[in-house]
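Right after this note come the structures.
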Structure I
Amino acid sequence: MSPGHDEVVMTAEVVVTGDAAGTVYAPGEVAWSGDRLVYVGPPRGRTGGRRIAVGDGAILPGLVNTHNHAAMALLRGYADDARLMAWLRDHIWPVEARMTAEDVYVGTLLACLEMIRGGTVAFADMYLHADAVARAADAAGLRAFVARGLVGDGPEAEAALARAVEEARGFAARYPLVEGWLGPHAPYTCSPALLERVADQARLHGLGIHIHLSESVEEIREVRARYGLSPIALAQRTGILGERTLVAHGVHLDAEDIRLLAESRATVAHCPVSNLKLGNGTAPVLDLLAAGVNVALGSDGPASTNTLDLFLEMRVAAWLQKTLRGDPAAFGARQALALATRGGARGLGYAGGVLEPGAPADLVAVRWSRPHTTPHTDPLSTVVYATQASDVRYTVVAGRLLLDDGRVTVVDEDAVLAEARERAGRLTGRP
């Protein structure tokens, strides 16, 4: 029996399913119909429908970025090599105050192009002009979990929260792959009263919460000085922590913080490259996992990390945990891939992150025909320790080919790059 004409079949030397057992098919085949996977396994030799032969390479679950400020792609390279608080207060926030909704749209679209080319199929974002972020993600065909950043206290902050709730609840009706969340920036920019109101509104309307917590030593000192609590403890006391909470960074955590995270079932979005580049340290990922905390990967914004390369994030995440423990076996390639796929999907509450029948047709194919991926003796090792974002040849989201043999199919890439350069120059005063 031949497959239906709407079925797309992709074959490769290797299929890395990303499941908990580490199942790999070599060679392998993945097929989808509409927005769902219908077959994952050895090649069946069937004909009919569209067939894509990746050849010497691998098919794997699409990567999930759980912490991003995508529009900051316009600020890439601006104010590098500064400490976090000075970087924010003296450089980034003044420029952001001049950003228009169209700036955010173009900056997000630029980031979406980078993510498509790098194998990212879904991202969680926190930024201003959230509707522009959602509109750009929709134009690019990516899954997005979009939160408007919230700060402050009093009537103005309350009015901003009301607008953010209304906006978040309306995204799904306009943008099929976009989900609205709430984004209280951090305990040092949001009052406890605002955090409590965010928690109340999130529960009332079934919205996720995306917040920065315990990123830097300066933040820990500032929050403890104000409230006598760690940022995690303050988040717990105000009701912010829960199963639908993304805790961005979680670098400086004590045993009590980890216990609170585990009890709440929150997800920690580990951002290893950003944390290293800003000199903030690294999250105790192995301790979190041992306590039962779900850990995912994030890139942070492109002004923090300069790239949105989750293959790089996987490598660095593994290297850091090996170094922290002084044991190269402490954290392996399978664990790193799980953070970038299943961990991210779980944190965002969607069924992706694994290749299996019935799962969303969100997948990536990489080609291993270049020197840095030759030979590829161990597929999982090659994915995590050798593969680069530039090796991605196909990116599929909800069954739609956003990258087709290296060609972006959804937007005019050259036009986006040109407009992004112009807008970045106007915002930063640099060519």
Structure II
Amino acid sequence: MRTRIVILAGGEGSRLGVLTAKRAKPAVPFAGKYRIIDFALSNCVNSGIFDVLVLTQYRPHSLNEHISLGRPWDLDRSFTGGVHLLQPYQGQFDTDWYAGTADAVTQNLNFVRRGHPRNVLILSGDHIYEMEYDMLVEFHEEHDADATACVIRVPMDEAPRYGIMDVDERNQIVGFVEKPAEPPGDLANMGVYVFKLEVLEELLREDAGRTDSRHDFGYNIIPRMIELGLKVMAYPYNGYWIDVGTLDAYWEAHMDLLSLPPSLDLNDRSWIIHTRSEERPPVRVEKGAIVEDSMLTDGTIVCAGARVVRSVLSPGVYVGPGAFVRESVILTDSYIEKDAVIERAVIDKGVVVGQGARVGKRCEVGDLGIACIGKNTTIPAGYVVKQSVVLGTDLTEEEIIGRFPESLIPAGARFGDRRAEWEQTP
């Protein structure tokens, strides 16, 4: 057995706000029919690597249900390989909630080392990209590296969001700083690593015993390897890659899919993104409806007189007569009633936008102002929800009317976001 893949999928994704109130970040729907984790899983099977461990933690139920036995990715294998979902457990040796990305792997080392793989490929389950992992492993072995980290050039104004690498003329990493306020360069860590198994085990055991460690690959493991003089190579990646860790990034990634040509071509039959699909009827677009530069998923209905522009509609979305949807992402089974207007918004599953209501607004350049409506919330008829508003999950018409009796929810307002309330609790 040459390579085992470990997908870190336990992230809470708090920066995605109400989209992760009831699901883990890798389980958030994306591009109409997919989940975010589908891209990492599809990269595995498209690269010919079928031995996958998925480490879950925060609200894993929808993720477990989505992946199940792994059949859509050809990962339902009984004897060798396949996909296995692991989460913190209690047994002879009790485990605890993962303290960091490295700690998550440490607590599952007995599963990681099973079968004695030569290499362990560790990656995040919440990034959107396509990569040939077999080529990455080949690069790693050709350089006889102790570890290899994937890197990508990013704009300097975004560099503080990432770990920044410094490499020598051989592409060996000689310096690394995690999320610097003043980045020394633009070569960013993608959070995709290949380790020799024996090197990884030794590093994780040492790190587990350090009380001053954050037990994180970026903050601790990679810098420690450089400090010890181990060979850590940088694998340059030139394709499309985005960490959809914020609401703005999530919205922008969808707009990238709608560009001409798209930044990521989901129609490429040589690199299929697999998923667990629902059985839905075909899309229905009624006479007089207008759909421009948009993606409509099975079960969507766009009624006469409605207009959809540069938007992504998930399965079962209903856009009523005369409604207008622009530059928005509408998730499964949401219901946009007659004459409603939605602009620059992310609408979660099962939301009802009442007749004549308005959600979001096109903002000035540099200010996206994305409005976000949580799962199963109902916007009363005639209400105006301004830009940058965040409404939580399961809000009824009565709750919204009681809080905003003037039929206006002002720009930047937050209401019913239980997570924000919890975070503010001493």
query = Out of I, II, which structure matches -0.38 when log10 I(q)/I(0) by the Debye sum over Cα atoms at q = 0.11 Å⁻¹, for residues 165-292 alone is calculated?
reply = I
message = When helix-only ellipticity at 222 nm (-39500 (n - 2.57) for each DSSP H run of 4 or more, over all residues; to 500) is computed for each of I, II, which one produces -11000?
response = I
query = Here FRET efficiency 1/(1 + (r/R0)^6) of positions 101 and 237 (r between Cβ atoms, R0 = 30 Å, to 0.05) has been calculated and equals 0.95, so which of I, II was it run on?
reply = II
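Assuming 13 is relative contact order in percent (Cα under 8 Å, 6 or more apart) as calculated from a single structure, say which of I, II it is. Please list the in-between numbers first.
Numbers: I: 21; II: 13.
Corresponding structure: II.
When FRET efficiency 1/(1 + (r/R0)^6) of positions 45 and 253 (r between Cβ atoms, R0 = 25 Å, to 0.05) is compared over structures I, II, which one is greatest?
Numbers: I: 0.00; II: 0.70.
Once FRET efficiency 1/(1 + (r/R0)^6) of positions 45 and 253 (r between Cβ atoms, R0 = 25 Å, to 0.05) is tallied for I, II, the winner is II.
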query = 9 is what came out when percent of Cα pairs over 43 Å apart was calculated for one structure; which of I, II is it?
reply = I
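Which of I, II yields 19.8 for mean count of other Cβ atoms within 10 Å over residues 277-284, as computed?
Details: I: 19.8; II: 11.8.
Source structure for this number: I.
All of the numbers you see were taken from the coordinates with simple rules; none came from a lab. Bear in mind that the values here come from a model prediction, so they are computed numbers and not experimental data. Cβ atoms are built from the backbone, for glycine too; each structure is taken alone.
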